[in-house]
Structure P
Amino acid sequence: MADRNEADRLTRDLDWNLLRSFVVIAEAQSITDAARRLGLTQPSVSTALQKLEKLIGKRLIDRAPGRYELTRAGSTLYREAVEIHGSVHRLSTLMRDMTDEIRGHVRIAVASHVVCPLFDQLLAEFHARHPRATLSISVLGSSAALASVAARTASFAICLVHRRDPKIEYMRLYREYFGLFCGPPHPLFGRENLQQGDLSGHSTVSFETDSLHDALRSVTLLRAQSDLREEIIGMSSHLEEVRRMVVAGLGIGPLPLHVVARDVADGLLWRLPPYVDPPAIDVHLAWNPKATLNRAEATLLEIIQTAIRTTPMAARTYGLSGEERVGA
């Protein structure tokens, strides 16, 4: 009974503005910076933090000279407050959506290398049917994209998935294949009849998720099998920047075959071995089943889910020619 009374008291007395301030305080890493972001005085922010700590009954931030860290209770409250913030942020959109015509804003988080003709087709169909709905697409690293779905600040995400969050649901949208490439300044550019051993000792550039413990594990293994230099001298979470470094000759880098096919045809990139059985990477649709979606979000999400269920995987697989299918 005491626990229930405490929960009732917290529900009754907790001020949303205190939670909003705490999210900023936690992310700012200093009371002074938090005050600047909130447009308040430093004493006001300190008072808000003290009031919230008194209401929660726990110390939330461990502050000392040269030290500013969330306590265990502070970390827990921050995770929950971020989700609450996402829900509150969406209320105005939901209230505007109470019409017969499908309207509303869809926030999509995508990984930088998402090139999927099926997804493009579905966006075109959605817009043709519901021209009053609006979209925004944010390009993020896959981990950040999934975090935005968990926090309910994105309607859904299209990205790589390594560790599955049980709070998020997933469907494989498409499969792509990666190859190794070099740019015009590289000594291997334009050379025919190369063997995998010819790559030994050359420098490499790659994605931030290129590791044995992340989403591009199979690409990491490919680099190791090619005996490329272990140290990665250039790294980015964005495909465009990895491509830039490869074209500039900084090193050999992995890129999706279907994405860079035009660059190869234009002489900007040169495909390197191995040419058979390239690593496959799956790109997923991810959404939060507990998020309250407006009609536009729910409609587009359902359109994509239906397309995934009804489109054969072969039609959602990109970049593999007949010769490369050996062993795939």
Structure Q
Amino acid sequence: MSFSRRTLLKASAASAVLGGIAAPFVARAQTAEFSYKYANNLADSHPLNTRAKEMAAAIKAETKGRFDLQIFPNNQLGSDTDMLSQIRSGGIEFFTLSGLILATLVPAASINGIGFAFPDYDTVWKAMDGDLGAYVRGEITKANLVVMDKIWDNGFRQTTSSTKPINGPDDFKGFKIRVPVSPLWTSMFKAFDASPASINFSEVYSALQTKIVEGQENPLAIISTAKLYEVQKYCSLTNHMWDGFWFLANRRAWEKVPEDIRAIVASNINAAALNERVDVAKLNATLRDELASKGLVFNQPDVAPFREKLRSAGFYSEWKGKYGDEAWALLEKSVGKLS
């Protein structure tokens, strides 16, 4: 069945007369003025994606349908390095990425991942919501990306293994461990005399399953949602790095959006980040028991020998030189003396 332009105009006039009767149909048929893609590398069940769905619904409601945020979790649009390239080119409009991987473009972005720097979450948020986070966001902006104010929590990272528990720095000698594609990770595990292999997260499960590597390191939430416990036996609570996700936007796409809508989008993204932090903290409180019930054997090593090994290997002084005095001073302002 086809409709002429005149027929459609008559139908529009009739709907105006009928008012409330036709309005629901018109609202459903309306196309969003801005339909933007948001990609990430986490499972659909991770708190980040749970909060992102709420956030997207709130943005759509508050903008009266003008802004539609479409979520693509679980590496649907490519690996981290693929998606970083896409957000720079405009292939995707939004992307959450670990600062440690973003460091391939923005070197300062990995500073929150300095090994054994942060003792607890209070110290993390004081730094990342304060001067250190502001400094890193400034550096990201210089790379022609837009970054939201609040960093999302990925968590403190733990070490898993299929062969042995990690009780001290000597256990890392010769240990084949998967690390993300980031110089800081490689540098740290080389300081422990391990054998780090840079592998994108989308390939981690198969690399562990086929014994390309013996172990990996990730927060408990990811060990759970990615089902890494199926291919690992031991989990050492090393808390060796804190890692978070910066919520990034393509600058050209962001600047096309009117300022009033941008304010709504940014406000909801930052609020969702704070809610996700609470979710991850609650999840971590229960995950150890849950993962133990699925066969993971836990141990809690003393972190002091690890930090001393990094210091004596020159790891801290090397990275102080790479980040520069200003960034390092902001880090040590929050965590105390490292180098």
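Every number here is computed from the coordinates shown, using simple stated rules; none is lab data. Being a predicted model, the structure only gives us computed values, none of them experimental. Cβ atoms are built from the backbone, for glycine too; each structure is taken alone.
Taking 37 as the value of percent of Cα pairs over 36 Å apart derived from one of the structures shown (P, Q), identify that structure. Display every interim value, and only then the final one.
Values: P: 37; Q: 26.
This figure was derived from P.
If FRET efficiency 1/(1 + (r/R0)^6) of positions 142 and 174 (r between Cβ atoms, R0 = 35 Å, to 0.05) comes out at 0.30 when worked out from the coordinates, which of P, Q was used? Label of the originating structure: Q. Source structure of the calculated read-out (FRET efficiency 1/(1 + (r/R0)^6) of positions 230 and 318 (r between Cβ atoms, R0 = 30 Å, to 0.05), 0.25) within P, Q: Q.
Looking at mean projected area of the Cα convex hull in nm², for residues 118-277 alone for structures P, Q, the greatest value goes to P. Identify the structure, out of P, Q, from whose coordinates helix-only ellipticity at 222 nm (-39500 (n - 2.57) for each DSSP H run of 4 or more, over all residues; to 500) was calculated to give -12500. Answer for the origin of the read-out: P.
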